[in-house]
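Structures incoming, each one as C-alpha cells.
Since every read-out is calculated from the coordinates, none of them should be taken as a lab result. Quick caveat, the model's predicted, so the values are computed rather than measured. Cβ atoms are built from the backbone, for glycine too; each structure is taken alone.
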Structure P
Amino acid sequence: MPFFIFGISQLEDVTWWKMALAFIVVHFFHNGASNAFNSYFDKDEGSIGGIENPPPVDKELYKISLLFDVLAVALGYLVNPYFAVMVFLIGLASKAYSHPLIRFKKYAVLGLLIVSFFQGFWTYFMVVVAQYGYTASIFSEQNLVAGCICSLMLLGSYPMTQIYQHQEDGKRGDYTFSLWLGIRGSFIWTMSIFTGASALFIGYFVTYYDSWLVAALFILMTSPVVIYFLNWMRETWMDKNQANYQSTMRLNLLSAVCFNLFFMGLIVWRCF
C-alpha cells in the first residue's frame, strides 16, 4: 500500500475514480487472492501474516482465491486493458511464488527478488499505467528511479516479515532469504538496505522536488520505525525469542502507518 500511494503522489494529474478502483483491485481482490492462495498451499500451523492462530484450510479457500483473481482482472479492465494485463501478470507471479510445481518461495535469493520487484517496482508502475495507460512517456527517468527505490526498500524490509517463521519454513523446505541469513543476519541486512533506500528517497526528494523540507519530513515521519527497529534488534540480540510474531506485526503496522501518512502528505503537497 505505501508504494501504491507513493505512485499516486507522483502523478501529474489524477483521475480519482481510476485510482479508487485500481486500489480496490490491488488491495482487496489481488492481495486477497494472493494471501488465500498462499495460505492454501502453505497450510500454516503457526502464526502467519495478520493471523496469529490460522484456521485449517480447505478447498473452498483455493476456489475463492481463483474467483478473486478473475474479479481482479475483470475490474482492472474497467480501469484500462493495460492495467488489467498487469494485474493478471502479478497474479501469475504470486501463484508461481506459492504453487508447489514452481514455488519460488523455497529459493532464498530468487524468491526475494521476485517479491521485491512485483511489490515494489511493479506496484508503482501499476498506478502509473492505471492513470495513463501504456505509453513511452511513462518510462521517464523519474518514474524509473522511483520504482527502483520502492523495490530496494522491499528488498531490505521483506526478510523481516519472515523472521519469526524460520522453524515452519524450514519444516516445509522453504529456504527463505531470512532463514538463510539467520536472525541476526536478517536484522543487519534490513538495517543496511533500509539505510541505503532511505538515502535514495532523500536524494529523490531533493532532486525532483527541489526541497530539503520534504526530505526532512521523510526523515521525521519514518523515525519511529527506525527507533522501534533498533530497539527490537537490541532486545533480540540479548534474547533471540524476541524475534516473534507479535514484534514483527508491530513493526509492520508502525512502518505502514508512517509511510502511508507521509505519502498521503505528498499527495496533499502536490495538490496545493
Structure Q
Amino acid sequence: MSSLDQRRAGYKRYKEDVQRRGKPFFPPAMFHDTVMSLVVVCVIIVLACIWKYTSLLGVHYAAKADPGTTSFVPRPDWYFYFLFYLLRIFKWPETVIIGTIGIPTICLVLLLGLPFVDTRMERRLSRRPVAIIAAVLVILSMGALTWKGATAKESLGSEVLGAVPDWAEKQGFAANEVAVAGAELFAQSCTTCHTYLGAGSSNQGAPDLSAIGASGQGVDFFERYVSDPSQFGNTIMPKFGEQLSKEQIHQIAVFLDASKGAK
C-alpha cells in the first residue's frame, strides 16, 4: 500500500470514528474556539477601559514623550526579548543578519515543514522522543533568552562611565587629563549610538570609534565635526556645539584623536 493510500485509509477511519464516538472539528469545536476568542477580546477591552478611566492598573504615563530625545533606549515587548538578546549575541555588523533573519527563518521553515516530514499517526509522547526533546530544548532556549533579554542592562551613560579607566589604560592616554575628561563626556553623551572597545550601543549605522584616531585627521577636525556634523554631510548626528561648551568639545576631540586602537 502506498503512502497516499495509507493516508486515505487513515482519513476514512477518522471520519468513521467521528461519526461513531465524537464530533467533527467543524462546526462544534470551531464554534467553541470562536466563543472563547470573543471572551478573551472582551476581557482585554474591559482591562483597557479600567486602565484608561481609573488608576487601578497604573497611571497613563510617567512623562510626556519627547520626540527630540537622544538618550532614549528603545526596548521591545516582552515576547520579543528572546530575539532582543539574540541580537546581543550576534552584535557585530557582519553577523547581525544571522540573529535577525538567519536563525528565526530557519526555525520557522523547520516548524512549517514538520507536518510534511513527519506524517506518522502516532500521538503518544513516549513514542516520539526526538520531537519531545526538540520541543523541550526550544522552550528552554527561548525561556533563557527571554529572561536574559528582560534582565539585560543597557551599556549606556553612567554604566559605560565605569569603563573609562580601562579605556585609558588600553589606549594609552591615562596620563592625559584632557583625553580622560573627553572619554567621560563621550561615555555619557555618545554611547547611545557609538560603540567603543565593546561598550555602548550601535544605532542608526553609527560606527565603532575605538580606533578613529588612527585616521590621522587631528584634533581640529574632530572639534569641527563634533560641533556640527552636518557640515560633513552627517544629518543624523546631533550638533553637539549647541549642547556642549567649546572646552568640552575640545576634550572629546582630544579623546578621539588619542583613540588609536587598543594596545
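Given a computed value of -24500 for helix-only ellipticity at 222 nm (-39500 (n - 2.57) for each DSSP H run of 4 or more, over all residues; to 500), which structure among P, Q does it belong to? Label of the source structure: P.
Between structures P, Q, where is relative contact order in percent (Cα under 8 Å, 6 or more apart) highest? Intermediate results must be reported in sequence, preceding the final value.
Values: P: 21; Q: 15.
If we compare relative contact order in percent (Cα under 8 Å, 6 or more apart) over P, Q, the biggest value is for P.
Look at volume of the Cα convex hull per residue in Å³ for each of P, Q: the largest one is in Q. If FRET efficiency 1/(1 + (r/R0)^6) of positions 113 and 241 (r between Cβ atoms, R0 = 35 Å, to 0.05) computes to 0.05, which of P, Q did it come from? Matching structure: Q.
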